[in-house]
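In structure tokens below, several structures.
Each reported figure results from applying straightforward, stated rules to the coordinates on display, with no laboratory input. Predicted model, so just to flag it, every value in this text is computed and none were measured. Cβ atoms are built from the backbone, for glycine too; each structure is taken alone.
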Structure P
Amino acid sequence: MDTLLSKHGGELLDGLWLTVWLTAVGFTGALMLGAVLATCRISPIAPLRWASATFVEIFRNVPLFSLLILVVYGLPQAGVNPGRVGSVIICIVFVGSAFAAETIRTGVNAVGVGQVEAGRSIGLSFGGVITQVVLPQAVRTVIGPLVTLFIGILLSSALAGVVGMSELTAVASEINNSEALGLLTFVVAACMYATIALGAGGVGAWLERRVRVLR
């Protein structure tokens, strides 16, 4: 343990930072795009419903690993090169947003029809009903599932190492190969992942308690 922390502590922290950054950016992007997709899925405009439903179904059923390989190595051959970091973020956001959209849509469906009708009766447009009436109430019911999505994105970020990014799992593997420390390096990395996941769970539980008070 002393050898690991003294010689490679900085590398582990760098890998942890990249993992946290990928998770934060990926989750934020997935949440924003997922909200747009969920809104389109309940839109009265049929082409928007079809397009968003198609997007969700495709990216909910495409493995992130396969998508990463396709985007990182396939897009440059087609003349589009968002860069390695950009490619990883795009893949995480697209896959994450498909699950976020379904989570948010479930929360929207939990809002009573009377709430929507009340919004319309005071003259709100469709967009106004969604942003001012439906989404604020829907968010209260999807905090838990969104925390689960965050943790899923955190764990999925380890796949970035497959395309050459030095995130936490990739760094742990490199250290283990150079020092032959057995499982110790991966135990330390697993503890780092678990700390972030448990922290996210704690924040989610706190938010749910706050929401119950507000109700």
Structure Q
Amino acid sequence: MQDSFVHKGKRKILVDYLRHKIGISDENVLKAMSEVPRHLFIESIFEDFAYEDRAFPILANQTISHPSTVAEQSELLQVKPGEKILEIGTGCGYQTAVLIAMKGLVYTVERQKELFDFSKKKFRELHLSPKFQSFGDGFAGLPTFAPFDKVIVTCGASVLPMELLKQMKVGGKMVIPLGPTDEQVLYRFTKVSLTEFEKEEFGAYKFVPMLNNTNQ
């Protein structure tokens, strides 16, 4: 598959939808969403629908999130160019690509080997360069590279991963869905001191569950 004028036109329509219907106002997010070819991160049978606001199945019984969810999480993260971002749940790599397009320095972790291999190959094909890509346990984060300016979790955690909070800088933010498997609430935590956090709530979502350890 290539990135044609048709695909670029569909992305423009998607960005207009995100701006006017979803309410995304961060121009950095909208520009990134207009640049990243979502159709190249999903199976070709879904190509015609890639720029609709829909989730699709990917490898390892996981899903690629709705574009509106990717945009909302990215906006809540308030990314500034050059910031260190820890991403938990690389998936197929689409959210990673959006964060890279936003000029973030992305350190990303994936626990499913199929998806780790797929995204690594996809990044190479598209000449995208995360700062570090890891096959490992998202609950453990990447302490070697801490502290991070921002943390984004793209899967629903049943409990708040305290290790990830420890790996944030003071002033840093984490966007994470929390709750049971069938429905989570999207939160943003801001680290105001080494021991204090502010919590904001942004409504109900459905994410695949965040699981411990690594599997094939």
**Message:** Of the structures labelled P, Q, one was used to calculate mean count of other Cβ atoms within 10 Å over residues 67-74, giving 17.1. Name it.
**Reply:** P
**Request:** Consider the structures P, Q: one of them gives 28 for relative contact order in percent (Cα under 8 Å, 6 or more apart) as calculated from the coordinates. Say which.
**Result:** P
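Assuming -25500 is helix-only ellipticity at 222 nm (-39500 (n - 2.57) for each DSSP H run of 4 or more, over all residues; to 500) as calculated from a single structure, say which of P, Q it is. It would help to have the intermediate numbers written out before the result.
Values: P: -25500; Q: -8000.
Only structure P yields this read-out.
Between P, Q, which one scores greatest on percent of Cα pairs over 22 Å apart?
Numbers: P: 58; Q: 46.
The structure with the largest value is P.
For distance in nm of label points 7 Å out along Cα→Cβ at positions 19 and 139, find whichever of P, Q sits highest and give me its label. Can you show the working numbers first?
Details: P: 2.9; Q: 4.3.
Going through P, Q one by one, distance in nm of label points 7 Å out along Cα→Cβ at positions 19 and 139 peaks for structure Q.
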**Prompt:** P, Q: which one has mean count of other Cβ atoms within 10 Å over residues 83-90, as calculated, at 17.9?
**Reply:** P
